[in-house]
1. A value of 34, 58, 8, 0 was computed for P(r) over Cα pairs in 20 Å bins from 0, in percent; which of P, Q is the source structure?
2. Could you figure out which one of P, Q the value 33 for relative contact order in percent (Cα under 8 Å, 6 or more apart) was computed from?
3. To test your reading of the models, identify which of P, Q gives 15.0 for mean count of other Cβ atoms within 10 Å over residues 91-98 when calculated.
4. Starting from the value 3.3: which structure in P, Q was distance in nm of label points 7 Å out along Cα→Cβ at positions 187 and 203 calculated from?
5. Suppose Cα Rg over 2.2 N^0.38 Å, for residues 163-242 alone works out to 1.47; of P, Q, which structure was it derived from?
6. Please state which of the structures P, Q yields 1.39 when Cα Rg over 2.2 N^0.38 Å, for residues 83-178 alone is computed from it.
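Computed from the coordinates by the stated procedures, all read-outs in this text should not be read as laboratory data. In this text, all values refer to a predicted model and were calculated from it rather than measured experimentally. Cβ atoms are built from the backbone, for glycine too; each structure is taken alone.
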Structure P
Amino acid sequence: MIQRLLPFLTLIALFVGLSIASPDHFLSKTNLSSVVRQTAVINLMALGMTLVIISGGIDLSVGAILAMGGLMGTMAMAKGQPILVGVFLGVLTGCLCGFLNGFLTTRLKINPFIVTLGTLGILRGTTLIISNGLPVHEIPAAFSYLGEGNLVGVPFVLWVLVICAVVVHVILEHTRLGRYAFSIGSNPDAAYYAGIPVAFHTTAVYAICGMLTGLGGMIEASRLMTGQPTAGQGYELQAIAAVVIGGGSLRGGEGSVIGTLVGAFIMGLLANGSDLLGISPYLQQAIIGATIILAVSFDELRKRKMVH
């Protein structure tokens, strides 16, 4: 029970610690709003990654999908398409990339680690070829509202995040896809012999992950007001870390939306606190890596105790 509460207790301890260490800066409305905006993209990617990890998979290509989605959406806007069409194209691009990952994983029956490592390179290269390595700048000024605007005094991205989190939670807890994802992650062979269409539902999970990542790509582009072909580098590590820190198991069959959101905000507060306290960004990367190892170690210890 304590291990399940650990992410929540860690988040509270971090918040209290940073409030004491830097009360004037950390607790300011501007800073808290900045934390929400900065972590929104990782949160969206991590929500999709939650579905994938619960089903026993992993997606190393989400950073490249984010860049591809952001680039395609901003290129459409640069060519005169309305903002909504650009956002839709970015999300659709992400969905198609995720579908490709799921299709290759299920049809070729190759480990998803290898498949998504391969598509990471393919998508990165394709994005750079399409853009000639150059960012897209000619974007309508109104597009900035997606990443930087406020609705009823609350960052607009927080509303988007809450809606997506509720949808993913409903999928996991109240739909056939969610139940099947847990079953496939727990024991894919048993799920297959129980008559569950494993390939279809695994592909659907990867497509949803890609779709949420594409939306994250558009939010990232909106915040930067540019379509960066190199965006999202290293984001896959943070998305996976958010799920694992939040109680998801890399063996599959375990995870929750609330846990993932808590995990993502823990990393967001770590990054924000490090900036406020003048800690090197290089050390932040090391902290994230160490946190993943600790979280997985706790998960393994818990599983061994359950076996014995």
Structure Q
Amino acid sequence: MASEEVLTATGYIKHHLQNWTYGQHPDGHWGFAHSAAEAKSMGFMAIHVDTMLWSIVLGGLFLWLFRRVAVKATADIPTGMQNFVEWIAEFIDTSVRGSFTGRNPLVAPMAMTVFVWIFLMNLMDLLPVDWLPTVAGWFGSNFFGMDPHHVYFRVVPTTDPNATIGMALAVFALMIFYSIKVKGFGGFSAELTLHPFHSHNKAVQAIFIPINFFLEFVSLIAKPISLSLRLFGNMYAGEMIFILIAIMFSAGMTMGVLGSVLQLGWAIFHILIITLQAFIFMTLTIVYMDMAHSEH
């Protein structure tokens, strides 16, 4: 890398944790940020291009792969990929049947999309941390004349809170929509104001309404927040550990060998984490949709 700053551990970590950002500069023109300060100055409307890119690419890969298997599916001797996709479909179907008591044909496809998409995005964390950022730096340097140090490229979308919060808000919006559709606006409002404290005395109940609303509203808002931050926190921590291990390779042969062992061990353990986080997000999505369809 070009500048002396990134030769330090702090500079290396900061570089790998910075997103490729596009937005409006303070002087009014639009372009890519060349530093963390420039990215911050772009404000809320800035776009994390790397997060958007890999989210779309992996989502497209999921759709293409599963459609290809569905088109070529056969009742004779199935291929290994068909067996794998059928196993995922059965696994999702079992999860939905065990957690969702309503009737909605959207829930199972949504659960499959959430699980596979998040799993693929999490899986990018197993790639060595320098491979794709180095390729991006070479591309930016040779085709756009950029300093490689100013080319930022994060390849794990779920380490970006914008991605996890966006997915959680989509689930939350569907939850609110079906809550109102199934129960009516009056029934949905009653759930927020008549529980958990209830009294047959109307005067007492009137006192309970603001208390109930505060408690239920906090519980409602906590759902998308916990859903998004749980996924982000676990994946961000995993990415940070990979970055710290990568620093060991520049500290001599002994530390490099130790780093190789640690990297392999953490990668094997991390397979469990990326799968578990995708499963938790999917399961909570199903549970929240079940709550939206349940009348109290």
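1. Working: P: 34, 58, 8, 0; Q: 27, 48, 23, 2.
Value 34, 58, 8, 0 for P(r) over Cα pairs in 20 Å bins from 0, in percent corresponds to P out of P, Q.
2. Values: P: 33; Q: 24.
Traced to structure P.
3. Working: P: 24.1; Q: 15.0.
Considering all the candidates, the number was obtained from Q.
4. Numbers: P: 2.7; Q: 3.3.
Computing distance in nm of label points 7 Å out along Cα→Cβ at positions 187 and 203 on every structure in P, Q gives 3.3 only for Q.
5. On the way: P: 1.36; Q: 1.47.
This figure was derived from Q.
6. Values: P: 1.39; Q: 1.51.
The read-out comes from structure P.
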